[in-house]
Structure I
Amino acid sequence: MSIISTSRLELREICEEDAPFILELLNTPSWLKFIGDRNLHSTEDAKKYIVNRFIPGYKTFGFGFYLTKLKENNTPIGICGIVKRDFLEHVDIGFAFLPQYEGKGYGYESASAVMEYAQKTLEITTIAGITNSNNKSSIALLEKLGLRFQKMILLPNETEEIMFFVNQ
């Protein structure tokens, strides 16, 4: 069931049947470089990741990361959504796309729709964003969405600080 719809995209909750796609996405070079290795080496690993990492957010908070797919042919191209992390005061927006779908406006289209959904439907007024300081495309997208750099932060169990953005 679609949660958010744009002119070109449908966003819906991620389910166990999406494991092959999640396995592919979480092992792309950009995911591994900027987000980190989640040690997914099989479809079964991806199913467990979905059950343990994606689905609990839907049940606990009523939102999370959404599978982002093309309307024209139902092809999954990435994920986009908002999550509530224990270590951040505000929910944060996140997005990741397969390399062949980057640079085509899908990130902005899906993320701006997620921001609107969060603010109008979920009544979440403050949305943050976090990213690696070397991830120039993510920084540009967060800024295009209206988020502004606030400070560098250190995530739990990490050694490298990341950039923290928030909408004004």
Structure II
Amino acid sequence: MEESIENKLQIKNRLINFYNNNKVKILTLIFIVILSLCFLTFLNYNKEKKNILIAEKYVEAGLYLASNKKEDAIKLYEEIILSKNKFYSILALNVILEKNLIKDYSKILKYFLILEESISDDAQEDLIIFKKALYMINGPDKQQGTKILNELFEKDSKLKFIIRDILKE
């Protein structure tokens, strides 16, 4: 019984000595951890705020498009693409392509390149490359589009079966 109390006292004395000897280090470590958590919270909040702004721009561009204000819609869609948002940039380019809002071939290819660089997910990147190839095939650069499809087919993409059917035609 006395040994147990003596052991507890020894442990308590060791902890007090450790704290007294390393007080500055311990307080610095606690301060750094708290500061890091605050910084990460701020970054997360800022990222969420930017995402909400991009979402609002996307909705606003859709409203402009619905009310036949195509120039305003195009400006907002281009802004969204240039923001490199992983979700809304792809949607914005899809709308531009579906509604044929921009006729400039090189500008559309530039937007595809921006999206390819900003997307880190392999499946999404393959899908963007696939859409780019289809756009090129339907445009003036059919050979380059076919070449991209062949490269994507050889890469063993999840779109392999669709690509095979397109290449057969």
At a computed 19.4 (mean count of other Cβ atoms within 10 Å over residues 130-137), which of I, II = II
Structure responsible for 12.6, 38, with Rg and Dmax of the Cα atoms in Å, for residues 42-97 alone calculated and labels I, II on offer = I
For relative contact order in percent (Cα under 8 Å, 6 or more apart) computed as 11, the structure of I, II it came from = II
remark   = Re helix-only ellipticity at 222 nm (-39500 (n - 2.57) for each DSSP H run of 4 or more, over all residues; to 500): value -28500 computed from one entry in I, II; matching entry is structure II
query = Out of I, II, which one gives 37, 35, 33 for Cα extents along the principal axes in Å as computed from the coordinates?
reply = I
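Taken together, the values in this text are just the output of simple stated rules run on the coordinates, not laboratory data. Every value quoted in this text rests on a predicted model; they were computed, and no experiment measured them. Cβ atoms are built from the backbone, for glycine too; each structure is taken alone.
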